[in-house]
Structure I
Amino acid sequence: MIDPRRVVGGLLGVAVGDALGLPVEFESRTIRQQDPVTGMRGEGVHLQPAGTWSDETSLTFCTVETLLLNDYSVDRLGEAFARWVEEGWWSPNGKVFDLPEETAAAIGRIIRGIPATQSGAAPGERGSEGNGALARSLPIALAFSRWSIPLMIAALHESSAITHPNPVCLMASGIYGLVVRNLAFKRSTLSAYRRAAEDAKRIYVREPWKSVRNPYRRLLRGTVGEVPEGHIVADSFVAHTLEAALWAMQSTRSFSDCVLRAVNLGEDADTVGAVAGGLAGVAYGIESIPEEWIDALARKDELLEVAERFSRVVSA
């Protein structure tokens, strides 16, 4: 049985990591070393109040809402993403900002009537190897974690392909889901990661995966926590984002330390923070997240209400 506190912790962890990283998005690691993030701060790059989250959290909660429907499908998920763009649904303040180009293009295709199964960025298109789909994968992993691994992986790939059908992105979502699944069933962070790496090596062995495995070589060895920080890259390339988030989890022992380490890597701080926050939230539960960070979140009560509803379904 999945502990509902881990489900709520994962979803709120995404929002907290996103909000911690948003004000310093795009800033270098050198700047973070001089001015490390230690808690919620406002203004910054996007001139938003403290506790504001971005598209990572918006699309995560659009996914949660769709999974709570009786007739979940990829097309329904695409409709939810379109509603976010057109109406500001599940935005922190009624407006969409910080919208990645490839995600905007894919959702724009859905709005024009292209099915969600065909809307994703073409290989070679700008941003086609980005981390946007990875950042919203947590609810799919949790919802399908009681199913067989092949069915969970298929669901992750299908949902990711709405915006990022590139195999390197699908593989990232699959590996992330394997780790989340193990954490949800109370494996330690090290065991969850290493077991996921072993499963991924068996799953992603043939084409199209064989051609995109190289960026994951360190991760698949099961030793990412031993990599020196100077070798960790935290930009928007999906393989780098996943490795950075797993490195932050493997090199720490608490939610706070994990997300702060992720955010203070610099570069794509909100996305790396959101991915790491989701992992740490599932690993340590909602009670591990500092109360003042949750209290600072935009739409805190709504986030908690939907997360708790989802947790009851997932853990039933």
Structure II
Amino acid sequence: MSKKLNIYLAGPRGFCAGVDRAIEMVKQALKKYGQPVYVRHEIVHNKYVVENLKSEGAIFVEELNEIRDKSRPVIFSAHGVPKAVPKEALKLNLLYYDATCPLVSKIHKEVEHFDKKKLPVILIGHRNHPEVIGTMGQTKNEIHLVEKPDDVKNLPIDRNKKVAYVTQTTLSVDDTKDIIDEIKRYFTNVIEPKKNDICYATTNRQEAVKKIAANCDYFLIIGASNSSNSLRLVEVAKNYGSKKAILVEDVDSINLSIFENISNIGITASASSPEILVKKLIEKLKNNFEITINEAYYQKEDIYFKVPQSLKN
């Protein structure tokens, strides 16, 4: 008789509205202009998605000067770009479309607003992440990056000076709260964003993992190692009671022997991972174990970001 496995399925999970929109923009561009369409940086951090778009005719580049045929359109990734990038595109006479997630664009506008008010801006985020590079490139003035609470006291800003902060959209809600608390404790006058910068999808996916982590011997997070929101889900699963949590980048090559001495596993997919990979993983487990799926009722996300009209014609 085959071994029994209890699967706790987190919900919501998988693609968020910003990722959906970015992928759709590449597909619409291919429909409108034919092959190839260039994409600057991975459109979203997911190998499966990138490989699929490549097979449809997208060519991925890291920088605009790598584009061989300057008559072809280029799309900027969902993570956002520094202001220098669209300027360079105009200089190279490129037709470009910006797939920056609207929630990241909101942070860019906040940075500009604080900058106009001559306020020092603190950015809570991970160094060298494309979203952070994009946000820091919204102003010629220095933006001060902090990655952990201890960084706050080392900032070259007078404690009594009025400061503002923004955050990367894909951070751990818990870690960010600790850093914000430290900023407010250290500086006497802090201007906050009008609304929490961490995106709804990041928050919802972390909350869904928190609810079921304590039931799990093993938590599988379908995602990518260069994806901030994927890595945060691994941390959240561990912090909230799962005995082990791992990132699954390739569903096909997962080692099934890890389930030999356990009964309960959690599964989720990060905001840049498609639901088809969840189905593939469950199918693989079904073929090797006797499985029971536990999925609690959850509110479906109804946020939708429109693809630019200019791509639809």
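Assign the value 25.0, calculated as mean count of other Cβ atoms within 10 Å over residues 39-46, to the correct structure from I, II.
Of the structures listed, the value fits II.
Taking distance in nm of label points 7 Å out along Cα→Cβ at positions 15 and 167 as the criterion, the largest value within structures I, II is that of I. Match the computed value -17500 of helix-only ellipticity at 222 nm (-39500 (n - 2.57) for each DSSP H run of 4 or more, over all residues; to 500) to one of the structures I, II, and report its label. The read-out was computed on structure I.
So Kirkwood radius over Cα pairs in Å, for residues 191-254 alone, computed for just one structure, reads 12.5; which one of I, II is that?
This value belongs to structure II.
Where is mean projected area of the Cα convex hull in nm², for residues 63-174 alone largest, in which of I, II?
II
For which of the structures I, II does the calculation of FRET efficiency 1/(1 + (r/R0)^6) of positions 31 and 239 (r between Cβ atoms, R0 = 30 Å, to 0.05) return 0.80? Matching structure: I. Across the set I, II, FRET efficiency 1/(1 + (r/R0)^6) of positions 47 and 247 (r between Cβ atoms, R0 = 35 Å, to 0.05) reaches its highest value in structure II.
State the single structure among I, II that was used to calculate mean count of other Cβ atoms within 10 Å over residues 87-94, giving 13.1. Only structure II yields this read-out. Given a value of 34, 28, 15 for semi-axes √(5λ) of the Cα gyration tensor in Å, point me to the structure among I, II it was derived from. Matching structure: II. Here relative contact order in percent (Cα under 8 Å, 6 or more apart) is compared for structures I, II. The highest value is that of I.
None of the figures in this text is laboratory data; all of them are computed from the coordinates on show. The structure displayed is predicted, hence computed values, not measured ones. Cβ atoms are built from the backbone, for glycine too; each structure is taken alone.
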